[in-house]
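Input: structures, listed below.
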Structure P
Amino acid sequence: MNMPDMNKMKQDCPNKQECLQLLQSILDGEATAAQKETFMKQHLQECMTCYQNYHLEVAIRGLLKQKCSNEAPEELINSIKEKVIKNLGQ
């Protein structure tokens, strides 16, 4: 992903919830190639909120993988994801 021009990005996302759901689908490998390409190459280049949410989610997932070594219960992982989505949507 190219570094976007931060000065030209929207500071708020009018479709925050939908974008968060799509972001989860992309990172879970459940989105279509077209959805992923549009979101990653267009939307993230234009929307500061989603750009930050993407990098936060990637960091959280990386940290969970590193620290939990796949030992965390699926319920815990899903609970953390839900709380992050809820807090980002506010």
Structure Q
Amino acid sequence: MARQVENPALAYRLARAIVSDVALYNQDKVTEGIQNDSIFELMEDELEEGREHFYTRVSPELPNRDNMFDRAIVDVMIKQAGKIESSIW
């Protein structure tokens, strides 16, 4: 098994890359979720799969590991969707 990431900056970069891929491969769902304020319900399975992948690659002892993936969701997927017309903005 590959060595797990222990550096917080590298772990956060990995989280952002995973979320970016999830958003890229599910653009229609992201658009629909932002438009209808249902992004987390609509993307639940995809985000959970991404989170599980992140956890397999990052040391469980890393501080704030749980929050890193959530922050990446907001920083990458939600902020990039800011141009989508929605009542949530």
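Derivation of every value follows stated rules applied to the coordinates shown; laboratory data play no part. Keep in mind the model is a prediction, meaning the values are calculated, not measured. Cβ atoms are built from the backbone, for glycine too; each structure is taken alone.
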*Origin of the derived value 46 (relative contact order in percent (Cα under 8 Å, 6 or more apart); candidates P, Q)*: Q
*Of structures P, Q, which gives 3.4 when distance in nm of label points 7 Å out along Cα→Cβ at positions 14 and 78 is computed from the coordinates?*
P
*Taking Rg and Dmax of the Cα atoms in Å from the coordinates of each of P, Q, which one would give 13.6, 45?*
Q
